[in-house]
Structure 1
Amino acid sequence: MRLFARALALAASLFTLSVLPASAQNWPQRTVRVILPIGPGSATDLTARLFAERLAARWGQPVVVENRPGADGIPAVTSFIAARDEHTLFFSFGGPVTTNLVTREKLPYDIAELVPIASASESFLAIAAHGDIASLDDLVKRARAEPGKINWAATPGLPYFLFAGFLKSAGLDMTHVAYRDFAPAQQDVTEGRIQVISASLQLALAPARSGKAKLLAITTSARSPLVPEVPTATEAGYPVLAVESFQGFFGWRGMPDALRDRIAADVRTVGSDPEIAQRLTPIGQMLRLGSPAEFAAMIERQRAQARTIATAIGLKPTQ
């Protein structure tokens, strides 16, 4: 009986190995939904739609993007998990699987439900300052001379974490001003009611283009083609402000490896079209194509960075 059972197990294993690649090859059989944790018109949304358009053409099935913004991505994640559908994917920045782990005491979802498939792009993040603050060095000197008198604001997640960590590491005292909506912060840095913002390049550009604010640094890994004259934070001498601000596709727990690898390969294929990079540049994005293993490694690096900063600044998670 033991030999018979082993034979059955071996047969089942061989059957699975033979079926999964064929199943992956035939996927999708119907419309694919891609759930996003951010609203229409954002850089993440536009990037997802650009990839969705190309993947739909490659797969021969519609790929529909659904926006579920708000609450640090929690509604989008829970909606994706609840779907439990092999034709539903999740496209997101790192927050739901990285910074949420340190800002929230308890999450209403298990991050193991989100399986990294492929990175697609990286957002350029930036530091901008009002008036005659001309560089990060200048900002540091000003802050040391006027402790507590410089006001700063940041979008949630990585931009906030980065700047808070920078202040802690440099021993600087600046006053954080919180905004429910970031549009007033853009206006306030233009008018000088706050002096510094940490946000995506897309959001920081408007005050800078008004002539009343200046981009001090790009905090991601490379200079942006939109503003090639602006140095990276590392080039400016502040590597503590450097971060990988990735975005990519996630699948569901239990997704067959063959299907995960097939989708990852398709994302890399459509992303290799030079037109994709050209269309990402104006919205403050750059290509960052990666395999499942590479994407998982990016996520772990961002988690580690978030944990380090949270500990340094004494962040207390919310309920």
Structure 2
Amino acid sequence: MGTEDEIAVRLQQGATPRQLLAEGFRKSTIYKVADALKSRQSPAPKALVSATLTTDRDRYLPGQNALLSFSIANYAPADLYVFQAGVRPEWLPPSDWIPDTQRRLVGSGDALIVRLCVPMPDDLSLGEKDLFFGIQGQWVGPHAGAPTSELMWTGPLPLFVQHALNGDSVFISASVASMSVISQLESTLDDYGIATIIAGDADLAAAQIDRATYFAAIVSDLASIPTVHQHVQRAQASGKHPILIRDAALAYAMPPSDLSWVDLNFRLGATAAIRFVFQELDKLNQERSLQQAAKRDETLSRLLLALGAVVVGVAIAKSGSK
């Protein structure tokens, strides 16, 4: 069962998004699945006002300023006079927001562009952050209902406080009872700019393993051990040094291998597994850097030798022409 399938089942069983978030599932994935379930169960009427967000960059780091642009569409039959518009990032108290004075009329069917600069605290943790957009305004015109000046808030919009993607990726093969551990590892890698490929379609796995920079396998359940073993063999064949983690209680069930598996107690949570993966990735990255430096030095030596040969050849040619 994939991550999205597990989230869907849990939501249908009564789990709340907050509970799934506490278990380690990614915020954006939870919202995506929840919205899909809602639209299938009872298609909601279009909201009177909607906001779409564009940003000046895909990801931000703590301490940076986010330049945000909101397009506010008015779908109501009445016109909307906007006094103020602004945002409430999740790191602010519920009673606080970052407002901007507008005093503009948005006609029925029209849109308004609002641009805001949102500073992020230096000590803000990495991850996906919720951003709520609010409008303080008044419906006007013959189709306006009862007057109100209460703030109207959109649902959460995503803001990514993460390192920029660095081009590296990790293929993760897993045999686990719950994908929450894998989701925690995936989100932590993503926070530091490393993309993840979670094993899924069997027909695509071999090519995905070959393309990935690194490979990791995590086993805490018996269900998919044979598939994980196949993935490990493919990783070896493609020249990768696999990062291998298993629940110590399942060591007896693993196929015979000369590979070194690290045994952990998964009942204590995912922290130890995540820490070990990062330690191994750091070692592999250092080894790769040394190999790349050696290749650069070798290339430079060849260039210098070639240049020296050219110089000698020119000198001989000049000597022979005298």
Structure 3
Amino acid sequence: MSKLKFIFYWAASCGGCEIAVLDINEKILDVANLADILFWPVALDFKYKDVEALPDRFADVCFFNGAIRNSEQEHVAKLLREKSKVMVAFGSCACFGGVPGLGNVSNREEIFDYVYQTSPSTINPEGTLPKTTTTVAEGELTIPEFYDDVYPLQEIVPVEYFLPGCPPPAKLVLQAVEAIAAGKLPPPGATIASDKALCHECRREKSAQKAIRKFYRPYEIIPDPEKCLLEQGLVCLGPATRGGCGALCVEANVGCRGCFGPTPETTDQGVKFLSAVASIIDATNPGEIEKIISGIRDPLGTFYQFTFPISQLRRVRK
């Protein structure tokens, strides 16, 4: 039996998803026995020309992590799509835009102005900004074009499967690889995770009472390890987030950040979480409600930490 052929690629992300592949520990040897890796720039010395030389649809699966932030990433996403039978959006950035997607609160001009001219650590008296082409004595140098927007992978190329997480937990990575090996993948378009909210797999005690009188920063209180974190006034996106991770953050006494994205029945994770918060605030006076809500610093960055580019907001007005 011939071995499967895998591709791994890293676009606009922190690189944690690349390491998540190694988190399956000794099972990586099973992957090596199962599949040949045709392209994995972070680990092996491949060049784009190696991929360009492959026949179309030659690779069985491409695991693509990271959002699309520049022209090189878009080009490679389209190239790997041509060369792969199955495209997997691997991790929150590829699935939803992820943390890089918060860049959509600004545009390219504003980002360049801050990074290259006005930030406290910048010394750039000539006001030099990046250009896609520059002529030097040796010839013309080029760099990718930095886009105004951050895009999730499915807005650039068709995607068969979504494997969320920041990064995806080893259990789900292994589950996906084993499903591929056995030819038992779910229908295209599926997300390889739970269809229920994280709260369904969280063991913490929950009440039906309105409980929140104040929101706390994590360093301000020591939470009860048996009670719902949200009901203790700690931001936890469990009610608005797809489960499947095993509630790893919550088990460590830290609120869910929302990296598995919205549950299947909702289209906007931030709106869903805001609704959940509104239902358990113990106040009726508008001024008191506003005071409680103001305890959540950076609501947009909190409610949409991973999903801003796929939300109803998508970006600020340009």
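Each value in this text was obtained by applying a stated rule to the coordinates, not by laboratory testing. Note that this is a predicted model, so its numbers are computed, not measured. Cβ atoms are built from the backbone, for glycine too; each structure is taken alone.
Determine which structure produced the value 23.3, 72 for Rg and Dmax of the Cα atoms in Å, for residues 86-237 alone, calculated from the coordinates; the candidates are 1, 2, 3.
Numbers: 1: 16.7, 57; 2: 23.3, 72; 3: 22.6, 71.
The value was obtained from structure 2.
Comparing mean projected area of the Cα convex hull in nm², for residues 46-157 alone across structures 1, 2, 3, which is largest?
1
Once FRET efficiency 1/(1 + (r/R0)^6) of positions 70 and 254 (r between Cβ atoms, R0 = 30 Å, to 0.05) is calculated for all of 1, 2, 3, which comes out largest?
Details: 1: 0.60; 2: 0.05; 3: 0.40.
Top value of FRET efficiency 1/(1 + (r/R0)^6) of positions 70 and 254 (r between Cβ atoms, R0 = 30 Å, to 0.05) goes to structure 1.
Going by relative contact order in percent (Cα under 8 Å, 6 or more apart), which of structures 1, 2, 3 comes out largest?
Values: 1: 26; 2: 13; 3: 18.
Greatest value across 1, 2, 3: structure 1.
Of the structures 1, 2, 3, report the one carrying the highest value of distance in nm of label points 7 Å out along Cα→Cβ at positions 78 and 206.
When distance in nm of label points 7 Å out along Cα→Cβ at positions 78 and 206 is calculated for 1, 2, 3, structure 2 comes out on top.
Taking distance in nm of label points 7 Å out along Cα→Cβ at positions 142 and 246 from the coordinates of each of 1, 2, 3, which one would give 3.5?
Answer by label: 1.
Looking at structures 1, 2, 3, which one was Rg and Dmax of the Cα atoms in Å calculated from, given that it came out as 27.5, 103?
Traced to structure 2.
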